[in-house]
Structure 1
């Protein structure tokens with residue numbers, strides 16, 4: 001069997017559950033063969049050895065059974081960088097890159113900002129992306145899951161950031177005596193009654209998805225913890241669902257009254273990123 005036949009046969013099986021079946025099979029094939037996708041596309045007539053065919057069938061079956069491609073590959077791209085991933089962490093998603101973009105913009109405008117906190121870091125993709133963009137800054141990254149922190153540590157080592165990204169196992173805010181300048185939080189925000197009807201709940205860690213009754217339980221806890229912990233000029237960035245974002249806005253302004261909020265749309269035009277500029281805590 002040649003590459004073209006293998007890819008197209010399995011893409012037909014996969015397409016019932018994936019809008020990117022052909023692309024996924026091309027990427028998976030390249031990964032198993034130790035090549036890049038361009039090589040695969042240029043060598044579709046290449047005959048597979050029996051050993052290659054066994055390996056490819058094994059991984060293609062996992063993909064067709066619903067295992068996400070990033071978990072099979074063991075890595076995924078985020079903000080132009082490669083990150084190790086495992087079923088212990090959420091798969092980095094393109095819409096979350098908006099949080100990094102807005103965080104970087106704010107740091108550029110506020111060069112005196114030094115204490116950056118990534119809450120619920122997972123793979124560490126947000127914290128590491130910020131640290132790579134600002135070589136003179138340190139980032140504190142927290143997560144409740146020890147297994148998630150192990151994945152984040154692997155990514156920190158990949159980019160040799162051991163001295164600039166500090167990992168702490170904590171339920172949201174870590175214990176320290178300083179004031180925070182920038183908070184990035186991509187926390188669980190799926191309501192419990194919706195959770196188990198979603199495919200993502202069958203594939204990715206529930207701890208990183210379950211947002212309680214209305215999806216905002218963890219965010220309310222974080223915002224309450226942040227009171228009195230921010231510098232006189234700080235920024236809080238939170239990702240949540242479009243249906244929740246105005247509820248989050250109301251609660252944040254109750255915790256931090258008199259401060260300005262901005263809601264940013266994601267790549268699909270949906271309200272996704274909540275930003276609160278805290279100028280003065282009252």
Structure 2
């Protein structure tokens with residue numbers, strides 16, 4: 001029941017983001033009107049903010065930004081972490097394993113928000129900065145999991161048989177290791193998606209986001225002064241949007257773990 005509700009909620013946010021991608025809201029998210037702190041109406045469903053921008057349109061644009069960032073970071077970090085993790089596990093105790101393990105230790109030694117914030121600040125809002133910074137921070141978790149899984153798969157009969165027969169390493173990795181680690185990559189990509197969405201909102205709130213787009217974090221930051229004046233709509237809409245999307249994604253991730261990962265699979 002909860003999984004279906006989570007899927008329905010996720011679908012709602014996908015439609016909300018798609019409506020912004022397709023331009024159905026027009027320029028309403030950015031243009032200002034003379035209606036300051038306007039009440040909800042037929043023209044402005046959730047009212048307007050302090051400078052007359054449509055709150056509903058900005059929430060839709062924030063959903064689009066969340067999905068753009070989450071999907072890009074999830075795909076890139078999962079691919080990078082998966083490839084490097086398999087190489088490290090397959091060539092255990094070799095130079096690829098030593099080099100990748102050293103890189104993992106170096107990146108993990110730097111506090112997350114310090115690393116991402118420094119990269120975002122250094123790039124000064126260049127396009128794709130947040131995606132690149134989050135990808136560099138998140139691939140390490142995937143790499144560690146895949147490395148451990150590859151170490152186990154490397155000792156299985158079918159992999160040892162392929163190695164004994166002289167099958168090329170890249171064929172063993174793509175035909176035997178990768179398919180058997182696919183469930184980990186799928187689960188990890190959903191976890192990374194959630195983390196990327198939350199991190200993008202925090203960075204945008206701190207003023208380190210991509211200034212070209214609209215983020216829920218940006219909306220929350222803009223609403224800080226509105227709250228003092230007794231106007232809560234923008235803050236509530238952005239905050240609830242983030243909470244509902246993250247809650248839906250967490251429920252879906254838990255369900256995927258139950259279904260795909262033997263360590264989490266429920267007994268019948």
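Here, each number is a calculation from the coordinates, and none is a lab measurement. Keep in mind that this is a model prediction, so the values were computed, not measured. Cβ atoms are built from the backbone, for glycine too; each structure is taken alone.
A value of -24000 was derived for helix-only ellipticity at 222 nm (-39500 (n - 2.57) for each DSSP H run of 4 or more, over all residues; to 500); which structure in 1, 2 was it taken from? The value was obtained from structure 2.
On mean count of other Cβ atoms within 10 Å over residues 164-171, which of the structures labelled 1, 2 is highest? Could the numbers behind the result be given before it?
Numbers: 1: 17.6; 2: 9.8.
Going through 1, 2 one by one, mean count of other Cβ atoms within 10 Å over residues 164-171 peaks for structure 1.
Of structures 1, 2, the largest value of volume of the Cα convex hull per residue in Å³, for residues 36-195 alone belongs to 1.
Using distance in nm of label points 7 Å out along Cα→Cβ at positions 20 and 244 as the calculated read-out, with 2.4 as its value, let me know the right label among 1, 2.
Values: 1: 2.4; 2: 1.4.
Value 2.4 for distance in nm of label points 7 Å out along Cα→Cβ at positions 20 and 244 corresponds to 1 out of 1, 2.
Among 1, 2, considering only distance in nm of label points 7 Å out along Cα→Cβ at positions 68 and 100, which has the greatest calculated value?
Values: 1: 1.6; 2: 3.2.
Top value of distance in nm of label points 7 Å out along Cα→Cβ at positions 68 and 100 goes to structure 2.
Comparison across structures 1, 2 (criterion: relative contact order in percent (Cα under 8 Å, 6 or more apart)) gives the highest value for 2.
With distance in nm of label points 7 Å out along Cα→Cβ at positions 44 and 148 coming out at 5.1, pick the structure among 1, 2 it was computed from.
On the way: 1: 4.1; 2: 5.1.
Derived from 2, not from the others.
Of the structures labelled 1, 2, which one yields 7.0 when distance in nm of label points 7 Å out along Cα→Cβ at positions 4 and 228 is computed from its coordinates? Comparing all candidates, it corresponds to 1.
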